[in-house]
Structure I
Amino acid sequence: MDSSRDKVLLVTGGSRGIGAAIARGAARAGWRVVVNYAKAADAAEAVVREIETAGGSALALQGDVAREDDILATFAEIDRRFGRIDGLVNNAGIVGKLGRLDQIETGDLRRVFEVNTFGAFLCAREAVKRMSTRHGGRGGAIVNMSSAAASIGSAGEFVHYAASKAALNAMTLGLAREVAREGVRVNAVEPGLVETDMHEAIGGAARTERLMATIAIGRSATAAEIAEPVLYLLSDAASYVTGAILRAAGGR
């Protein structure tokens, strides 16, 4: 039986898509969920209302994970409201502008790494400070949202995004070994093509059709299908799983 009841989970980028699906699923499993968002306040509040209507507990907190001050403020508010954090899903992410690497602008490159990589590192740092038994914590679980792009490379589309996710994989492996004996498990999930607003912004159905031959299952995933492996890695069912990078890409 899972003991997630009353535990606190932070989902970054939790207002829509995969993040929102994770927030809903975690709430059904008994987690008290903090839905982080950067700009989409209405969408985040809608997720919170949906969770509360179903009998769960949720809170929306604004914060841009590309800004260290916002991350520190988010964790400080979690400390104030709950006095604990037991789970973190580093889900916030952006693709950036599509195109070849020789066309990339420095600002876009920096922003992609600030959100996808630096933000995840800093959120993980603050979570470990609170979860690790070395720091007086109760233990916990971190799940990083990587991408199949980390191993494919996404040539001609977004090599910078792929590289930012590959860095996240390396952090997953290293941090997992660093804090394993301190009660903190660290894993990652690598989605492939998923039906989300982000996917629509980079081509949507037309891109899926173009890449269909590379997907063994023959279709893109729903956000809920990606949320399930994340929820597993957060749960007691994965108590002996750390340092894993679980590919959920339909065989791509």
Structure II
Amino acid sequence: MAVDSVACADCPLRAVAIFKQLPASEVALIQSLRHAQMHRPAGAILIEEGSNYPSLYTLFGGWAFRYMSLSDGRRQILNFLLPGDFIGLQQNIAGGASHGVEALTDVWLCPFPKDTLWELHRQAPELGYDITWLAAQEEGVVDNNLLSVGRRNAKERLATLLVILFKRAAALLPTAKRTEVPFPLTQVHIADALGLSLAHTHRTLRALEQLGLHRIRDGWLSLPNPLAIARVADIWGDGVPEQRPLI
């Protein structure tokens, strides 16, 4: 289902400081490649595992996640996707989807044809480099998640997830609202992302909350003591995302 179209030049995401300012010519090129924006409800499969040459999207609004699953239904969430993220890059380059993408909330998408990657590299090499940068960043996210699942204990895993998602979500909000951020994850999503049982996830969330390290209420996350929870997470750097291109 299409939604009221927002021109790329008028995209509200482009006014957010986390996104690099692009020359008007590059924005016009992106607009020329983009199809009509569309809406998908929470739970919709945006890219199906095993599909061949799936579509490309920019996540205009809402949250989603990438995942891989086993034949018995067990699922590993690879990472969470927030507004401005480019979806389908890995699957498109590989010639098929080794993982799926599901809408965590209602989402609004800017779709692109499958030959967009080639056109961006051909017509605007700078945007081609941006695509490469996004791919490298995605690999870094997966590396950090592998470190969590492989070596961090449950408290460290959960603290890392909360800190990184808080910083990413906060970067999309006005400064005045950064004491809390949207947090649509359920405990099932958290367990699937961290490789923990649901019971262990519940106990660990409760333990960290009792220490005053986080508070999740009505779909919002606050970190009352950011330095303390960052120490528990033992993450490299401060978790603040780098300025990034917006395709």
Assign the value 0.95, calculated as FRET efficiency 1/(1 + (r/R0)^6) of positions 148 and 212 (r between Cβ atoms, R0 = 25 Å, to 0.05), to the correct structure from I, II. I
Looking just at Cα Rg over 2.2 N^0.38 Å, which of the labels I, II belongs to the structure with the highest value? II
Compare distance in nm of label points 7 Å out along Cα→Cβ at positions 76 and 164 across structures I, II and report the one with the greatest value. I
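Taken together, the values in this text are just the output of simple stated rules run on the coordinates, not laboratory data. Remember, it's a predicted structure, so these values are computed and weren't measured experimentally. Cβ atoms are built from the backbone, for glycine too; each structure is taken alone.
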